[in-house]
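Chemist: Before anything else, here is the set of structures, which you'll find just below.
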Structure I
Amino acid sequence: MADQNAETVLVRGNQAPRGEQGEHLLVNGERMAMRLWTHEKVGVTSPEHSNTYEYVAYVVSGRLRIKLNGHSFEAGKGDSYCVPADSKYSLEILEEAMVVEATSPSDRGANTLPEK
């Protein structure tokens, strides 16, 4: 569960809920959200699709191939990349990976802050 106060929402790592695909759903603000993908297995793919939100990602470990609007590139440990909203893209895990993503606007809706 999340600890809350008037300025922040804190999600403790060991208490982060899981998303539909096993990702850790981290902190979620009014205009952005963060999630963590861990132990993404070699060969796992995400078919070409697009999202209504933009996201940026940081590769903590591993390696993946991103195909974005007809261009293909690989991202590995220490690399970061951006997928603009409404862009067609796909992913393939090349080495078991851990990736942190932030979406804007939040892909989960606005956070719930205490009433003032």
Structure II
Amino acid sequence: MLPEPRTYQSQSACPVARTLDVVGDRWTILVLRDLSWGRRRFSALLESLEGISTNLLSDRLKRLEEHGMVERTFYSDHPPRAEYKLSAKGKAFVPVLVALREYGDAWEPAKGALSGQVD
């Protein structure tokens, strides 16, 4: 069983804290990044997010869906298989992803990476 997500309840008046309650868990922003790049299937996300467990990816997708950032549609009934995509709310988060990438490029260079390398 996965632990309950960390929350910032004492900071509920702060929009940054409320947003972190949704996207602040480990891997969540990377799941959103990959969905914004067009990865839709669980297997594609699992392959791209090297090191994430299937249970954790499943949990992150479920939480993002519960918070209205991701939409799930089934493309197979037997066995059940779903595709995921960003909702309008999830798409509104893409500029935040872009800002994080720009910040990372400027202030957190990859160790040993070639300059101009894209992740």
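Each value in this text was obtained by applying a stated rule to the coordinates, not by laboratory testing. Worth saying up front: this structure is predicted, and the values here are computed from it rather than measured. Cβ atoms are built from the backbone, for glycine too; each structure is taken alone.
Chemist: P(r) over Cα pairs in 10 Å bins from 0, in percent, for residues 20-67 alone computed as 18, 56, 25, 1: which structure among I, II? Each step should come with its number before you reach the end.
Modeler: On the way: I: 18, 56, 25, 1; II: 27, 65, 9.
Answer for the origin of the read-out: I.
Chemist: Kindly point out which one of I, II the value 0 was derived from, the read-out being helix-only ellipticity at 222 nm (-39500 (n - 2.57) for each DSSP H run of 4 or more, over all residues; to 500). Spell out each step's value before the answer.
Modeler: Details: I: 0; II: -13500.
That value comes from structure I.
Chemist: Using the calculated result 3.0 for distance in nm of label points 7 Å out along Cα→Cβ at positions 36 and 76, pick out the matching structure from I, II.
Modeler: Numbers: I: 2.4; II: 3.0.
Value 3.0 for distance in nm of label points 7 Å out along Cα→Cβ at positions 36 and 76 corresponds to II out of I, II.
Chemist: Also, quick follow-up: 1.28 is what came out when Cα Rg over 2.2 N^0.38 Å, for residues 52-99 alone was calculated for one structure; which of I, II is it?
Modeler: Answer for the origin of the read-out: II.
Chemist: Given 33 as the derived value for relative contact order in percent (Cα under 8 Å, 6 or more apart), which of the supplied structures I, II does it correspond to? Intermediate values should be presented prior to the final figure.
Modeler: On the way: I: 33; II: 20.
Structure I accounts for this read-out.
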